[in-house]
Structure P
């Protein structure tokens, strides 16, 4: 099974293309989310000052968001697959990263924004079909 979304093939042989569930799982940059989770967990356990912790969380999110773009520019197959990942994967990353950073974000974390982010990521996986 490919780590990247399998596009529809031209013609009648389209059975191999990924469906919604597969696209949802493949658009989430699991390798980067895993490293991000370790980083945020370590920062939460370090208990940075409350005044600077939201800025630290935001900085880590931005760094890993940039890494998400770089990862798919370098690793994803060229063409429609790369374009699809360049749109859907950053959306999926932010949708995961924001709630994971909640302990550091404090008042900057708004629950309904996290829910909307998860919904937008799911919609992107549903709509963005290479």
Structure Q
């Protein structure tokens, strides 16, 4: 998971440095990288625990749903923080410190959002029946 986190942060930072700064291209690139993070977490968890094909599908779906929920919460938090700071203009073209914080927070929260549902399901599935 540490390698996935490092590659995810590096991918977002590289996309931010060399990618599109437009109002559509930049967020779509971030979403694509986030989706790849969700897939990587789901596949890694399935692979590392030696699950069957049904569990692979469940893990990947849970990772995607959890990652999307985390991104939604991240978006709401960003919106409230930006309005609190009274930031004007576009974050993608500025050199405000918030831009770099967000670049690291997006993959971190995406990974956490993808990983948590998998851990919850593993705990529930591994409980002994009474």
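Values quoted throughout were computed directly from the atomic coordinates according to the rules given, and no laboratory measurement underlies them. Source: prediction; values computed, not measured. Cβ atoms are built from the backbone, for glycine too; each structure is taken alone.
One of P, Q was used to compute mean count of other Cβ atoms within 10 Å over residues 60-67, and the answer was 20.6. Which one was it?
Comparing all candidates, it corresponds to Q.
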Distance in nm of label points 7 Å out along Cα→Cβ at positions 20 and 108 derived as 3.3 - corresponding label from P, Q: P
Using distance in nm of label points 7 Å out along Cα→Cβ at positions 4 and 84 as the calculated read-out, with 2.9 as its value, let me know the right label among P, Q. Q
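One of P, Q was used to compute helix-only ellipticity at 222 nm (-39500 (n - 2.57) for each DSSP H run of 4 or more, over all residues; to 500), and the result was -22500. Which label is that?
Only one of P, Q returns -22500 for helix-only ellipticity at 222 nm (-39500 (n - 2.57) for each DSSP H run of 4 or more, over all residues; to 500), namely P.
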